[in-house]
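Listed next: structures, encoded as structure tokens.
What follows is calculated from the coordinates using simple rules that are stated; it is not laboratory data. Keep in mind that this is a model prediction, so the values were computed, not measured. Cβ atoms are built from the backbone, for glycine too; each structure is taken alone.
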Structure P
């Protein structure tokens with residue numbers, strides 16, 4: 001007689017975190033430090049490859065707060081600034097973070113994400129979170145506010161386990177676990193981009209103190225990132241419009257990447273003697289947002305809520321900051337339930353502020369008038385300092401950059417008014433660029 005299948009083992013915890021990337025590891029570390037029983041479930045095993053290797057200066061104080069600053073420094077390439085290379089201008093425009101409004105935010109690091117994320121998840125375990133890798137969450141059932149939710153995960157060997165949690169955190173990144181189940185994830189109608197990327201050895205870098213600068217190379221169909229890493233590798237990625245991905249045809253991803261690098265003479269020169277040492281991979285639409293990011297017994301952090309575009313390296317910073325604010329929010333909800341509505345409202349406001357602060361410039365990054373401003377910056381009304389503060393991630397503190405950001409926007413709109421034909425042509429082209437193209441085969445090797 002065949003024995004009846006056993007029900008999954010049910011454990012309990014205060015907070016169940018889905019995903020062990022920067023957002024999940026950060027919120028788990030802070031909550032465990034505050035005395036909450038935290039279980040973190042990660043579907044993969046660290047270290048594992050991930051893109052998003054460029055950090056922002058605003059990350060560094062958070063690393064100090066978490067006690068991991070020296071470990072990150074040990075694996076990082078010193079990054080004092082960013083630079084832009086335009087095919088329509090005859091020079092490279094460099095920006096130093098030390099010229100931002102807050103002069104203390106003078107540098108950041110480029111990091112191999114496999115090592116960086118491993119540091120973060122080990123830190124969460126060190127702080128007291130129960131970390132379980134190789135556990136893919138496959139189901140969640142929410143109960144009432146007092147009873148929380150039941151989360152089901154499947155292990156690598158096919159076994160199922162369940163946890164009864166008072167609070168659930170979705171830090172699943174682009175898997176957008178809860179948003180998909182709630183059917184609240186929507187394509188961002190104002191942006192639409194895809195990426196192809198790989199690692200090269202032997203790329204020509206800047207000399208001296210600016211070796212670690214991230215470089216943005218514009219080209220006809222989008223832009224490339226050039227990210228030097230401390231291990232001698234350089235991360236190269238092309239961010240482009242889905243319609244251009246459709247032009248790939250029968251070419252492999254590797255050939256398509258090389259063919260497009262050839263369209264950027266400055267980048268091709270830097271890679272002339274470089275060797276591709278990784279598999280070329282691709283990812284689909286970068287830009288999406290969920291209709292909400294919180295409820296009475298759950299939060300969505302980082303990319304699990306929204307993502308726009310990687311141009312300003314904002315992903316890791318927004319994810320980790322959401323983990324910090326998320327931990328504060330959950331601690332309030334669990335310890336002082338009468339303050340939960342206000343705490344959740346504040347969390348919602350912070351989560352929306354981050355993408356909004358970056359998106360205005362991101363939406364206009366390929367606009368020729370914006371390109372002119374970035375390639376010949378002036379500090380009238382302190383707009384250069386304010387823009388550098390945004391590039392540094394200094395958007396959540398008390399640095400008074402917002403009047404100057406408004407002045408920068410006014411300068412941009414004035415440029416459109418005095419160049420109406422150029423502005424209209426750019427608007428038409430962007431409308432064509434961001435049109436959706438649904439064909440996942442574009443991103444297969």
Structure Q
């Protein structure tokens with residue numbers, strides 16, 4: 001029986017393992033294994049909501065083991081540290097407990113076909129002090145860290161009124177993560193006011209969004225950038241463009257112009273990279289941010305038995321542009337990888353991957369949603385904002401849920417979510 005191993009349980013990796021498990025695993029046509037260092041899956045675009053407590057990840061997290069059992073694949077917890085291409089094995093690091101004691105030794109997983117879908121982490125570009133003093137909002141653990149610091153700051157203001165009554169938050173990076181977190185913070189403060197933090201209002205929150213370029217959301221059309229800037233300014237976010245951060249210390253951020261942005265909470269969301277251990281892993285070809293270079297079939301350039309997809313893959317389109325690191329890219333790549341793996345097992349020709357940009361949407365919490373749609377209904381792009389844009393934004397997560405759970409279960413999850421809005425607090429406060 002052929003062995004297919006998927007490393008990385010992010011949006012694309014989990015969708016791929018699910019489809020392969022249902023198609024091949026259940027029918028014993030192939031042995032499907034998903035490897036991830038965590039035990040649960042969270043949709044990464046929602047991390048900013050987890051960070052401020054407006055989303056309870058306990059309701060939306062997917063248990064890999066339970067999901068594997070119900071969808072015909074196997075789950076192994078672990079972190080890949082190497083690929084032995086000669087033996088066709090994935091090498092996993094030893095697993096340590098909370099005290100740092102090894103309880104599972106380094107192991108090797110055999111594969112006939114390997115799919116690397118590790119995703120990405122924050123890139124601090126070696127900026128002095130950032131790793132020590134800033135929070136990288138690229139994982140649930142970092143989101144929890146931010147939320148705990150925010151709660152502690154609010155609690156101190158509530159209980160020690162003689163102290164300075166403000167929460168100064170500086171967010172570096174005017175991309176989607178930085179913009180959405182800025183808006184979500186102001187929305188959360190309004191909710192905190194109802195849960196024993198009655199001394200706290202939005203006047204206590206000072207959010208500064210720093211972007212080195214000429215405008216925020218530089219990868220999106222200028223009209224979207226302008227609309228997002230206008231909305232953020234209206235709710236009280238201070239947007240500073242053409243501001244490059246050169247270092248960080250416990251008291252704030254230092255800019256190239258010599259200014260100091262004082263802050264109690266600092267978030268770095270200025271770029272991404274693939275983990276450093278991926279550089280030239282297994283002798284495969286990688287780029288400067290450690291992405292695996294792939295061909296038009298999503299196979300790595302030096303090994304046709306190894307595929308890569310999502311943020312950890314560099315796919316150059318015919319026009320010379322690279323596919324952007326977005327959830328829709330991972331979703332589309334998962335579909336192509338699935339088709340090509342099934343074709344490989346059956347000795348049929350592989351399909352060529354084509355990226356289709358369906359537009360971009362930015363959620364500004366309950367204040368607004370802005371973005372553009374692209375497709376057959378519009379020639380070029382259609383700018384949308386407000387309630388319609390919000391509905392489309394939410395639908396992106398629903399599409400992911402349908403891919404993972406199926407239509408019926410997703411409907412039930414939506415119904416349960418409605419009930420939880422009545423049963424549970426609007427904020428996660430622990």
Structure R
């Protein structure tokens with residue numbers, strides 16, 4: 001225990017923060033309207049998002065306790081910090097150094113918020129980070145199979161996880177870990193993905209994961225689309241925006257608001273198909289504008305303050321109770337077995353709102369750490385550090401290409417960046433658990 005006293009000291013206030021969250025905002029923070037889609041009693045593949053998180057909530061439903069869900073998510077968040085710490089210690093970092101690198105996992109206010117929300121993000125973060133941690137620890141057929149299964153589950157929890165399985169498979173292939181780990185990773189990952197896609201086919205006659213990927217990509221093009229340049233066929237022209245570019249709202253608004261031409265297209269599957277076709281034509285016709293919109297979104301990573309004091313955003317601990325509307329009350333109260341609205345209990349809630357103003361890693365520092373870790377991994381030939389760094393980069397960069405930038409979409413990169421930085425600083429030689437071309441590979445040069 002003495003060897004890990006720095007971690008123990010750091011864990012105690014982190015546990016206290018989570019206890020404060022349970023006391024200040026019982027039983028959970030509900031995100032309109034995603035939380036209620038996840039909580040529905042009828043289990044069906046989601047239209048706009050996959051239903052992997054709904055399956056977890058269904059397993060916990062008999063307890064009729066939203067507090068049980070949030071307690072589980074808080075415990076998983078703490079356990080994730082311990083797992084990253086343990087790996088960094090194995091790579092030669094001293095206790096204080098490994099503890100310093102996991103403090104964002106313990107104290108970042110947004111991670112704390114997501115753990116207390118009925119949202120898929122906290123579970124997604126755990127699934128992806130544990131998979132990467134396992135494969136950094138050692139690559140064997142067993143760890144690759146477990147990692148692949150976790151990545152498959154991450155893919156049916158949030159669709160941004162789908163490319164990660166292929167990214168990590170490419171890493172194993174390029175690093176020549178052998179065919180057994182590669183096959184184990186892909187087969188294990190394909191099992192949950194294939195099962196979910198088959199369920200989707202049975203329920204909605206579509207072999208896939210959502211019925212909204214085209215919609216989201218179309219909303220991305222609303223930042224720049226000019227139908228005078230695109231010249232879409234008549235069947236797609238209904239999706240052309242009529243507002244001048246400078247007056248157009250942020251892409252997500254085009255998915256739900258009454259002004260959206262997307263709502264004029266009948267049929268969920270038909271709408272998604274036409275939106276996807278329009279989006280692809282828009283990107284091909286205006287590639288410069290598309291890349292410019294993505295680059296503009298990514299400049300938000302340079303913003304030091306995540307949310308201003310007066311900024312309207314769902315990503316804050318609430319200041320007042322919000323009664324549930326009639327359209328969602330039955331869903332939440334059926335799951336809870338009673339009143340389910342988030343209560344705001346002072347003074348605990350006020351303490352957390354005050355903490356939220358400073359208890360976070362600014363995105364410029366996070367981006368600098370990620371860039372530094374990737375460069376250091378290449379210079380020092382620390383390929384084990386390259387893996388979490390590349391996964392973190394994919395998680396940060398992908399959303400602006402596929403939909404839009406959102407503060408919430410950056411948070412899953414935090415544990416991976418901390419892991420990548422720690423691995424570049426480690427002194428121990430990574431374990432080489434695979435053979436290539438019938439012989440044991442040489443130990444990795446970390447000089």
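Consider the structures P, Q, R: one of them gives 27.4 for mean count of other Cβ atoms within 10 Å over residues 26-33 as calculated from the coordinates. Say which.
Numbers: P: 27.4; Q: 17.1; R: 19.8.
Source structure for this number: P.
FRET efficiency 1/(1 + (r/R0)^6) of positions 18 and 106 (r between Cβ atoms, R0 = 25 Å, to 0.05) was computed and gave 1.00; which structure, P, Q, R, did it come from? List each step's numbers first, then the result.
Numbers: P: 0.10; Q: 0.35; R: 1.00.
Structure R accounts for this read-out.
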